[in-house]
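Next up, some structures in structure tokens.
Coordinate-derived values only; no laboratory data. In this text, all values refer to a predicted model and were calculated from it rather than measured experimentally. Cβ atoms are built from the backbone, for glycine too; each structure is taken alone.
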Structure 1
Amino acid sequence: MRIVADENIPLLDSFFGDIGDIRPVSGRTMSAADVQNADILLVRSVTRVNRALLEGSRVRFVGTCTIGTDHVDQKWLESSGITFSAAPGCNANSVVEYVLSVISLHAERRGVADWSKLRVGIVGAGNVGGELAHKLDRLGFDVVLCDPPRAEREDDDSQEFVSLEEAMACDVVTLHTPLTREGDHATLHMFGRERLSSLTENQLLINTSRGEVIETSALLARLDEPNAPSVVLDVWENEPRIHAELMEKVWLATPHIAGYSLEGKVQGSEMVYQALSRYMGLPARKKAGQFLPEPALNKLSFTSAAEEMDSANIAIRSCYDPRRDDARMRLAMALPAEERGPAFDRLRRDYPVRREFSSVKIQLKGTSKSMQDTFRALGFKLKL
């Protein structure tokens, strides 16, 4: 059994080495010649999986170790009798923690003592948006959800959705939509000149979904105008050759790594391993937890003298501070134009180990119940 896989999929050998002979290749440059004699193809979001890549090959199973699937022509795979599996929700918590860290920085930057006073509009209520809404709700935020496709499909009153205009009136607008190019609710360039013009300098726009959801030229123009919003971009049009001028104008710029916690990446591998095991009729005995190393930071301690928000900020940023990724990206994009694309990919390939909040135990001595509830809601382990 021959497996061709993106070389950047974590724990390839650990999960798939017993199933077949693995040939790791570059996901960005993967070609039809690379997969010609493969039986199994494992990819990430940088590989376009379609007729051009697979026609005439032996591939009968395709797995993407990612939450998104817009890089895969699922209709063609189905028509060709090729089984497909993805990893929905695998890195949802990682993206949520990215957004929480960004919001905490934004609140501090704006002089907002209680970050939960910020109203948050979530556009796209799938795995990531839904998990973010759940955490923000537990933290006491006023949250609204905008998801027109779900609003149309779900007739019951279990979830109330608002219009995009209402979501865009919030203090924080965060995007978690798939990239769809056709239909009544296409998201391609959903945020163009008209919608961007409605955002003001007191608002924060975060995009961790797909770069093409925001029209680059329109955002560039808006950021040159008075009263422009603060913008945080983790995803970009035309990756890896991103628009350097846009990067210079946004508040925080990161190289498509919001979902790059070690837990999120390993869970993606595990979910595809489980699907492949089912496809082949094999027992799925391996679990992500058995491969996770001890974290570099495993405990923080706060006493009764600690302030709740200050303590939460310290803990959040000890696990993840997006300003570090922003600095690395700006240094990389200062290279000559022809070197920026490869540099962007290297930032992702060589991304430092980042652990989720759950890997850290928080010791609280004589602190309030409110403070304990905040750390629990964030996902930290508590020792009282």
Structure 2
Amino acid sequence: MKLTDLDIIVTAPPAPGWGGRYWILTKLTASNGLIGWGECYASSVGPTAMKAVIRDVFERYFLNENPENIERLFRRAYSSGFTQRPDLTVMGAFSGLEIACWDIVGKHRERPVWALLGGMLNERIRLYSYLYPLPHHDQDAFWHSPEMSTESALELVKQGYTALKFDPAGPYTMRGAHMPSLDDISRSVEFCKVLREAVGDQADLLFGTHGQFTTAGAIRLGQELEPYCPLWFEEPIPPDNLLEFAQVAKSIRIPVATGERLCTKTEFGSLLRTGGASILQPALGRVGGIWEAKKIAAIAEVFNAQLAPHLYAGPIEWVANLQLAVSIPNLLMVETIETKFHEGLIRSSIQINEGFVSAPQAPGLGIEVDEELARANPFEGEGLHLQMQDNPCIY
């Protein structure tokens, strides 16, 4: 069995567009006719340039290779360019191709991917969701309204969710890191207070930030949130200085979570050695794929840390997260995004039931991709998948 062909689809989720401006889907074909699907997360260059990178990585390392040789493929992509260090763009391209390889191998063996990763440990996967606006909410006002967020939270709890994420802590822009304003701190405290009163002990609160604070600013904010017992304080500082995470973790009584912008076991290993985080959030479409994430889980287990795979992308990365989650002992939960487009793109192959999802049973990733739907929604914009703006913090 050899890899013979690559196709790349850049699809744009319709409004409201939860999951980013576009999703980069990779479709691999093997010599036996099997097709595998993958997804590259949040490329840091535009989709036209990223498609060229993905194709270069495929033709250089994957073409005519057996998709079972994941370790060889990783070592080629990681080291052959005289790099042998984390590279967001190359490893993002590799990740989408690697996930597609697992899909092919699982289909070839007629087993779900988790069965090839050590088998089933977790029969049901706990999910969490961001608090998104309900249909009657003003989408601009929602993000600054504890009351609207509470309505969204109660709806998710009603559906069975036991963990809810929100991020009211002020601007995250290319100017970070900054000291939070008093207004940002007050609003963050108010969100936690109102949501905790609303959901009680029915759901964990997951306080999200996007690396916008200095170390001192993150500590200052985190200490104010402690009375409301959030399960985590997400990415409190930028990911470009992993040593500083330890200072935050030692100074607050909320577990630190991070990882969506980290790449390979190398960066996660550095974080764990310093005690910088106890909850890891790898994005499988960026971190190096399923096998690299499995290695990260094993390293984390030694440090008594848990995994909560991140999702701000499409449903193919989500199902890759689920396959990993079924197989690891230190799983906390998996992020999910419920939209009609997410569900439609995988033809409702996997169903969420009361905030949980059962281990997929179909071969490979366990999904059927609606390729026609993906192609019918091409991305035609100019922005990046996630693009930091120029707005300063207003004091």
Structure 3
Amino acid sequence: MNKPRQTEWDPPRGITFVPFLKRPDRPHGVQWRVDGKRKTKTFATKEAQINFAKSLAGDAKRDGLAALRLDPSEAREWRHFRSEIGEANLEDVLRIWRKYGSVTSRVTLADAVAAFLKAKAGEGVAKATIGHLKPVLECFRDALGAMPAASVAREQLETYLGELDTESAETRRSHYKRVRTLFNWLKATRQIVDNPCDGWKSPRAPLATVSVMSVADGVKLFADNAKAPSARELLGRLALEAFCGMRHETAARLPGSAINFKDRLITIPASIDKNRKDQFIEHAPDNLWAWLAWSQPDKWSLAPVPYRNAKSAAFVRANVEHPHNVLRHSAASYHIAMNGDAGKTAAMLTHANLRMLWSNYRGKGGGKTNGEAWFSILPPV
């Protein structure tokens, strides 16, 4: 026998009408359970009680019992949202909203470039590095206009690189690397969600030309400058480039105090290192230590610009050709020729890419005998 209806509308199972006689202002209650815990809401009129219960029951019918965990108005709002987006994946909706809907995503490319350069300067990045970044990023900014940084697409980057007024693959690669640095920073600082450079390989760069000085020219360079102005410091810094492959901009700024004769250790401070971190040169060849002792590092006083000028004059004085990075290339080539070990050479040059060292410098030193001769160039007695 069916249970008689007690009201004009009976709530379904899980929702109960409860009288609250001690609350004359709101005597009509509705109770339901969520995760074993009783929830209660009271109303002033019977009509309001029934309307709430119907809404709650409708939410449960449409969206399951999980709907009872939501406020009914939230459930209705959710159903409306779902009807608007249709079958779209919620992760895609969220990604697009973050890209185009948030305030931070509206930062223009021009403002992003300015903020990036200011941030890098605040981090202590060298002025020379910022000097390389700034013209490239400003060129990129001018090419794409005042669009939001978050709206830049991969295709626009490819078009930009393809239309650069240059035939140099290395120049295109350099522009790509600097633009990628900007977008990496924007993503890291949560100003964009999608980085258009993610998964995009940089344009292939041609193999660098490796110029190696002959042993005879190396002997001449050092011998013909032994009595030049500031010869001891000049040749001591040149020896850092020629016999341990130190970068010329680092050799120009290395303080004499960074050279530890007792432990045979050279410390390159982060403030002058290309990668902005402390580097250490161990196991440098004996002839370098002979040149450093002869050069008296505790008396070094040349600033970077006077050293570079003196270095250029030294090549002219010895009538020896001076291709770009020739001393570092020579150190790497002769060191591999002498040891046959790219790992040792990489450690000496503070270089992380062993494969590149091996492919670029192997065979350029002309064999072990030549390598040994290069590292036998010694200071005057």
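Could you figure out which one of 1, 2, 3 the value 5.0 for distance in nm of label points 7 Å out along Cα→Cβ at positions 117 and 293 was computed from? Derived from 3, not from the others. Across the set 1, 2, 3, distance in nm of label points 7 Å out along Cα→Cβ at positions 21 and 285 reaches its highest value in structure 3.
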